[in-house]
Every structure is written in C-alpha cells, then in structure tokens.
1. For P(r) over Cα pairs in 5 Å bins from 0, in percent, for residues 92-147 alone, the calculated result is 4, 14, 22, 24, 24, 8, 2, 1, 0, so let me know which of P, Q that is.
2. The value -10500 for helix-only ellipticity at 222 nm (-39500 (n - 2.57) for each DSSP H run of 4 or more, over all residues; to 500) was derived from one model only; which of P, Q is it?
3. Looking at structures P, Q, which one was relative contact order in percent (Cα under 8 Å, 6 or more apart) calculated from, given that it came out as 19?
4. Going by distance in nm of label points 7 Å out along Cα→Cβ at positions 188 and 204, which of structures P, Q comes out largest?
5. In terms of FRET efficiency 1/(1 + (r/R0)^6) of positions 44 and 124 (r between Cβ atoms, R0 = 30 Å, to 0.05), which of structures P, Q is highest?
6. Looking at distance in nm of label points 7 Å out along Cα→Cβ at positions 68 and 164, point out which structure of P, Q has the largest value.
7. Looking at structures P, Q, which one was mean count of other Cβ atoms within 10 Å over residues 100-107 calculated from, given that it came out as 11.6?
8. Can you spot which of P, Q the value 12.9 was calculated from, given it is mean projected area of the Cα convex hull in nm²?
Structure P
Amino acid sequence: MLPGKIIYEGKAKSIIEAKDPLTVIQHFKDDVTAFNKEKYEVIEGKGIINNFISAFIMEKLEKAGIGTHFIKTLNEREQLVKKLKIIPLEIVVRNIAAGSFCKRFNVKEGEKLISPIIEFFYKDDNLADPMVNENHVLYFGWLSREEMEEVKTTTLKINIVLIDLFSNAGIDLVDLKLEFGRLMSDKTKIILADEISPDNCRLWNNSTHKKLDKDVFRLSLGNLKEAYLEVAERLSVKLV
C-alpha cells in the first residue's frame with residue numbers, strides 16, 4: 001500500500017492512518033526487543049509471520065463471539081483494523097508459572113496454576129510497565145468497575161479459546177498479554193486490540209517444553225524465526 005502518516009511507532013508495529021477515519025493500518029515490523037529495549041535485533045521476516053498468525057487467531061476469536069479490532073489482512077505485513085483509543089493497560093493471564101511471575105513469587109517455572117491468574121500492568125516504558133492492582137485502575141480512571149469486570153471476563157474467554165486452539169497444535173499456552181481499546185465510533189464499546197502472536201504469548205511444545213516464543217530471543221535459546229515458523233506450521237497458518 002502507499003505509505004500514509006504514521007500515527008504511532010511501537011517496538012514491533014507501526015500504526016498508519018487509513019482513508020476511513022474509523023480505521024487504521026497495523027504494520028508488523030521485524031524488530032525484536034527484550035528487557036525494555038536493552039536487547040534489540042532485526043530478524044528478517046518475523047513481522048510477516050506474526051501478521052499471519054495474529055490474523056488467524058483474531059478470526060478464530062471473532063468466530064467465538066469475541067470482539068476484536070481486526071478487519072482484514074491487507075498484505076504480508078499489514079492489517080486493516082478498527083481505530084481505537086487504547087486503554088493504557090497490559091492484561092496478562094497466566095496458566096503456567098514462567099517469567100517474572102516465578103521471580104516475584106519464588107515459584108518453580110513450569111508449575112501449572114490451579115486456575116488462570118490475571119495481572120494488570122500500566123503501559124509506560126519509562127516506568128518499566130509497573131504491575132498495578134484494580135484499585136489503581138479505578139483511581140486513575142482507566143476502566144470503570146463494570147468495564148474492569150467485562151475485560152476480565154473477556155480475557156478468560158480468550159484464554160479458553162486459545163488454550164484449546166494451541167492444545168490441538170501440540171502447544172501449551174503458558175501465558176499471554178492482551179491489550180484492549182475503546183471504539184472511536186462508540187467509546188462505550190471495549191474490544192481486543194494489538195496482536196496475538198509468539199511475540200506476546202508464551203508457547204511451549206507440550207511434550208518437550210521447548211520454547212516457541214520470544215523467550216527464544218530473550219534468553220538466547222536459538223533461532224527465533226524457526227520457532228515462530230514452527231508455531232505457524234502447527235496451527236496450519238498459511239504465510240501468503
């Protein structure tokens with residue numbers, strides 16, 4: 001597509017204006033970062049893989065009755081999505097202990113949680129995305145109490161759909177990070193934003209526990225692109 005004005009430049013994606021003021025173009029980049037940008041690399045083709053994986057998953061969620069910003073894939077790197085006012089929260093849902101959860105609570109990696117745990121983080125790179133609780137969310141007006149319950153309910157629904165989707169592909173969904181936003185056309189409606197890909201999910205081979213997500217880059221475990229391609233292949237995602 002012809003380049004439009006970049007509205008937002010993120011670590012892994014750019015948001016570009018579209019002809020319709022109620023939509024934007026989400027462009028997937030090859031940049032990979034970890035530890036709040038302390039580790040950085042460009043891995044050719046990574047953005048293409050994530051674009052198609054995320055589109056595939058968003059379509060599955062829509063079919064399950066979960067509202068998302070996804071409209072359609074435009075090309076190998078771009079999607080047309082609904083324009084949202086992003087809520088400045090990262091919602092993490094955990095099924096298996098891993099990452100910062102293990103460090104914070106001295107829990108052994110790989111321990112299955114009795115039930116999913118939802119955590120809220122304030123989106124601010126300058127503050128290293130601090131963990132916040134529901135009182136913070138209410139105090140700063142990021143969500144009302146009713147909206148918070150709605151987001152939590154939707155998060156758990158997404159988790160159920162994705163656990164099943166990945167399980168059928170021989171993959172454990174360890175945890176995932178979600179973002180939500182308000183529709184510009186109706187600020188009372190909150191839907192899923194951003195992407196769902198190996199960039200923001202922890203995914204393990206369910207028999208070997210081999211990592212198939214950004215931890216491969218974060219922890220220098222091997223070839224990130226090969227891991228992402230394996231996820232796409234297991235999900236039968238076509239990269240065209």
Structure Q
Amino acid sequence: MSSISDFIHKAHHSFCTVVVVAAGSSERMGTDKLFLPLQGVPVLARTLMALNAAPAADEIIVVTRPEKLDAVAKLKEEYGITKLTKVVIGGAQRTESALSGVSEADGRAKIICIHDAARPFVTAEMLEEAVHNAVLYQSAAPAVPVKDTIKRAVDGLVEETPDRTQLFAVQTPQAFQADLIKAALTAAVRDKKNYTDDCAAAEAIGMRTYLCRGSEENIKITTPADLPVAEAILRSRSGETE
C-alpha cells in the first residue's frame with residue numbers, strides 16, 4: 001500500500017532516471033567487487049534493490065562491461081529489480097561510461113542521477129534529497145565533512161593545508177537536470193577529460209553543485225578492508241549484535 005508521503009511525492013514528481021555505473025575494473029579489490037556477497041547478496045544487487053525501492057527513481061540503467069551483461073540481467077530477475085530498463089556497455093573511462101548511460105535515459109527524464117554501483121547503502125531519502133536539490137540548483141550531491149586534516153603536497157613536500165571546515169567528501173547519487181548533464185558529459189568526453197565524479201564535469205561547463213546531506217554509512221566498497229565495514233553496517237541496520 002502506498003503511503004501518504006509516496007502520494008505527495010508523486011504529485012510533485014519529475015521523472016528521474018538513475019544511471020548505475022558498474023563498468024570499473026575493480027583493480028584495488030583484486031576481484032569483481034560488485035558480485036561479492038554481503039550476507040549472501042551480491043553488492044550490485046543490494047545497490048539495485050535500494051534504488052528500486054526508492055520512490056524518486058522511475059528508471060534504472062546499469063552501465064557495465066560486455067562480459068557482465070548476462071550477469072546483470074540475471075540479478076534483475078533474481079532480485080526483482082522492476083525499474084531496471086536497460087543494461088548498456090560502458091567505456092574505457094568513468095566519464096565515457098556515465099555518458100553511455102545518460103544517453104539511454106528515457107526521454108521523459110527531467111532529472112538524471114548517477115550512482116556508484118559499489119555504494120549499496122544508498123537510501124530512498126538520500127536520493128530524494130539529491131533530486132529535490134537538483135531541481136532547485138541544477139546539480140546536487142550528498143556529502144559529509146572530512147574528519148582528517150588534508151594536506152596538498154608535491155613530491156612529498158606539503159604545499160598547503162586547506163581549512164578543513166570547508167572540505168567535504170562527496171558521495172553519490174549525484175543528481176542533475178537532464179539536459180545539462182548530457183551537455184557536460186558530452187563536453188568532457190570530447191575534450192578527453194576523465195573526471196573522478198560527475199559533478200566535476202558539470203562544474204566544468206559552469207554548473208554549480210549544491211551539497212546536500214550525505215551519510216557515513218554510504219561507503220564505497222573499494223578495497224578488501226571495506227568489506228568488514230559493510231558487513232557491520234548491515235548488522236547494525238538489521239539490529240544484529242556481535
């Protein structure tokens with residue numbers, strides 16, 4: 001049964017496509033991290049299940065490597081990812097992969113979100129807030145304040161210590177007005193720029209990014225050391241104790 005909040009959301013809703021970038025090589029993990037099990041469920045499946053359950057998402061597109069097309073299709077069937085409409089092949093660089101997915105978005109999409117496949121702890125609220133702020137500000141991304149002091153160094157020698165109060169660790173899903181992110185990624189690929197996040201491509205064409213509330217739990221599973229943390233987050237969410 002739909003909740004009152006779902007009804008209100010739909011009444012003020014802009015069609016939103018979520019592009020899940022899953023075309024990386026997982027070099028730091030040493031194996032394909034997206035198909036590693038978290039309490040028996042592959043990382044990518046958990047990411048897709050979370051997005052599929054989010055009212056703000058109307059369509060999900062996965063960008064992956066050619067050899068993983070069938071595996072992603074199987075996840076759709078096994079875990080009931082009903083909003084997954086397309087699985088497309090990515091490029092050699094992240095920016096190319098993001099553009100591949102964005103280019104396949106439904107023509108009705110007013111907002112396009114781009115999400116790291118290796119962030120399985122995304123929440124419906126996080127996606128909703130990013131979408132809402134993209135409508136207002138063109139581009140939005142969840143972020144958390146950095147905890148450590150950051151140094152900028154050249155050849156091992158410190159050049160600068162930025163003010164930590166002005167530094168944020170940016171996460172995904174990153175949300176954009178559809179026409180603008182298409183233009184931004186097209187320009188980035190044309191100019192052979194490989195940005196580490198999609199907001200940077202948007203900023204390069206003059207868009208400003210609004211930083212909304214992120215979560216310390218919204219980790220990106222990148223190295224083997226991240227797996228015990230992910231398992232602990234799952235236990236915490238399910239109310240389990242050691």
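Computed from the coordinates by the stated procedures, all read-outs in this text should not be read as laboratory data. Model, not experiment: these values are computed from the prediction. Cβ atoms are built from the backbone, for glycine too; each structure is taken alone.
1. Q
2. Q
3. P
4. Across P, Q, distance in nm of label points 7 Å out along Cα→Cβ at positions 188 and 204 peaks for P.
5. Across P, Q, FRET efficiency 1/(1 + (r/R0)^6) of positions 44 and 124 (r between Cβ atoms, R0 = 30 Å, to 0.05) peaks for Q.
6. Ranking P, Q on distance in nm of label points 7 Å out along Cα→Cβ at positions 68 and 164, first place is Q.
7. It was calculated from structure P.
8. P
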